[in-house]
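Colleague: Below you'll find a set of structures to go through.
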Structure 1
């Protein structure tokens, strides 16, 4: 495993463990740590092994034969054009040596990274330290988003106060607002009632972002199979086995349709605010519906973070879909593991056939290249981002 992958997987595990450890009394730390470690090690152990297994009964997790297909293969480790990654997370950005990250970005031809996690654990000082580190040590290479806190959502004037906080953060250098999926799924008020994505208490925040002309990148919900029975008919069976906490009760609200409908209601209610629906709005498997959503909501964009596997299994249809909606889709990746970007480049830029995705629980199927036209590729990589982020240094991009 390459060193960079080890490094960033370690960062992710530390971040995962820090939250309960900081909040729990000392006597609770060890059980929480062991539980988290067990989950991580179990998931790793269930990945296919390199050594052959001789048996007349092999589990689905372990059956992963190398392909014997002999077809042209293209290795793409660098994007054809400079690109903006609008969906990334840098958890230790205030103290990171950004020169290492920038060097990895340069190798990928990534011109600008958007760090969506500016207010880590609702810390304003963290946000400002992110902004300052980027400004001092990597000018023009990072954009930083702010985030919300729902702790006082029952207090009178909460929405207006939070909108002012967003305005203050933008004045300090933040370039957008990121909404995590907790809104609509797990955020509750003091009475334990779920706070819907379109709860009116958030209206001042959406309106303020429109007034400030900063985008809202919003992650709502989860893939729809997470709500379906965990059986042999569920396409996400392996993921739900390895990550059982992702399973959702189909009989308990909200449903997939409800939470995603709430997101669209916000878009329609605030037509002067630019929204980026994360992860292809979880409609990568249903691009016709996603296309209609874009057609019906002119202020809606989307991005491809963590869903390239959906596109790589439908190359002809997805290629035409990108051509038809080329002005509304942005490049995103989500997890910062540099070598995983190569699969994105290969799907988007080549006509290769029948190659592997890098995480089997997301895609037990093979990938095919979309061979996108250069005009579409330029818009996906940087052109559409330039229309949303006036802060971008246009000299980083060809012909701009």
Structure 2
């Protein structure tokens, strides 16, 4: 069976269409929220370290609870998990309206972390469910479209968020974020989402939880090629977290003549264009699936090399820097979609949520470490934006080369059917 085009998939597969639209709408609001949080931190504290801490708290909570989130995605109805996540986040987004001064920043960051945990529930359930609503032949198309849509939401949400915050203030962004969660939920209500729940998942939640989490980890360890791939996203994020989570924000705040909120939106718009373009190019040109595991490391190294050029250009040429950010994140976007498709194809439905939770946990830990280090260095040293980017991009190149050199003992293991 031949894979369908993007338009054919959206038009002919109703369940995928509803799942896709729901995710896009919710993600749009999320970026309004993120830009507003950036502005409040810099406006009330001026602290680069707190920018890094924001991402650290968001990703650390996300990481620590991933084993249980993955277990939930395999044990409970994935559609209901996504609906519940959206509804609770809709309420929590309005709580940010209570932020008035620097004394509120600590609980604001903590609340953002709680919302990130709920987003993790949504994302893990959605990733695990996707192979159940599209055919094996359409998985690459669906994931490329999903990644491109995330990026489009980042582009539009970050840019419009910057404009809205600049004109109407942060409160308007939080209200819009709350509404998008509700609208996205409407597309999930009538969604048909098949799911296979293994008999071993039944029984008391607490007494069976750790046994089933261990089973998911053993499933990964049993397949060397899969074990390697769950580190693909983390290999980028160990340096990419600092670059995308701290240095892009500081670059935006340092843009002359536009204002910080618009500057944030500009560079996150560039990031979004890149992460959307990468999966589309990967689907169009990287058709040899046997080469994908080797390509991932090279894509990480390429992203780091381009970010090194960003470090050289950032003090001198704004629009050249924007274009380079697009290219750097095109490589990372291709890495994301190739590794995701491989896991979806290799892992059976009953354990897929737990496998994806390990993937998310490892990348979140890498991202948290990276943003914390970057924020600390900017707050407590004279490193500067330019030198910081050069240092972190060099780490990314090294990480990509190490990943490329890592060859499992049995890379030819026959993947499990989905």
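FYI, it's all coordinate maths here, none of it is from the lab. Keep in mind it's a predicted model, so treat the numbers as computed, not measured. Cβ atoms are built from the backbone, for glycine too; each structure is taken alone.
Colleague: Among the shown structures 1, 2, from which was the value 20.3, 62 of Rg and Dmax of the Cα atoms in Å calculated? Display every interim value, and only then the final one.
Modeller: On the way: 1: 21.2, 66; 2: 20.3, 62.
So the calculation was done on 2.
Colleague: Given a value of -12000 for helix-only ellipticity at 222 nm (-39500 (n - 2.57) for each DSSP H run of 4 or more, over all residues; to 500), calculated from one of 1, 2, which structure does it belong to?
Modeller: Working: 1: -12000; 2: -27000.
Only one of 1, 2 returns -12000 for helix-only ellipticity at 222 nm (-39500 (n - 2.57) for each DSSP H run of 4 or more, over all residues; to 500), namely 1.
Colleague: Name the one structure among 1, 2 that relative contact order in percent (Cα under 8 Å, 6 or more apart) of 17 was derived from.
Modeller: Attributed to the structure labelled 1.
Colleague: So if we calculate volume of the Cα convex hull per residue in Å³, for residues 196-387 alone for every structure here (1, 2), which label has the highest result?
Modeller: With respect to volume of the Cα convex hull per residue in Å³, for residues 196-387 alone, the highest-scoring structure among 1, 2 is 2.
Colleague: Distance in nm of label points 7 Å out along Cα→Cβ at positions 60 and 308 was computed and gave 3.2; which structure, 1, 2, did it come from?
Modeller: Details: 1: 2.5; 2: 3.2.
Going label by label, the one that fits is 2.
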